[in-house]
Structure I
Amino acid sequence: MAQVTIYIPNDLESQVKDMAASLNISISKFISNILEQKVQNEWSSRSRELAGSWDDFPTLEEIRSKQEQDVEREAF
């Protein structure tokens, strides 16, 4: 696995340490997870598996065809 040196402000380092500790992971793993999310440019396999798993939304005409006649409104 490659090693990279980065320079970040002290206050950001403190936040990163706190967040990594709250997740019970190392700082390296925390930063690696964030970078993986940012550079990932394709759908996950779970997302691709959802394709076609539900019907398309009905058209406006289909929705309106199932409505009953609207009640006549009173004049002002």
Structure II
Amino acid sequence: MTDILIRNVPDDDLRRIDEKARRLGLSRSEFLKRQIAQEAARDSSDDGATVDVFSRLADLAVDLASDEVMDDAWA
């Protein structure tokens, strides 16, 4: 296994990480290893907010600016 050194991590971020780890009964190291493993296993094709997603959303939401459509929606 490879070791990782991360420099210049803000103290506030470390406090929040330590608190999350403590609540789970884990060390900081174990908590971060699990976070890294979870991120590494995540399907990068499921990143959510892509240009294509926003383009489809814009197409679907085009009539939301219409007073008539919105009046009908709440009638």
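Taken together, the values in this text are just the output of simple stated rules run on the coordinates, not laboratory data. Since the model is a prediction, treat every value here as computed from it, not as a measurement.
The table below lists the values:
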quantity: Structure (I, II) behind the derived value -18000 of helix-only ellipticity at 222 nm (-39500 (n - 2.57) for each DSSP H run of 4 or more, over all residues; to 500); calculated: II
quantity: For 65 (percent of Cα pairs over 20 Å apart, calculated) the corresponding structure among I, II; calculated: I
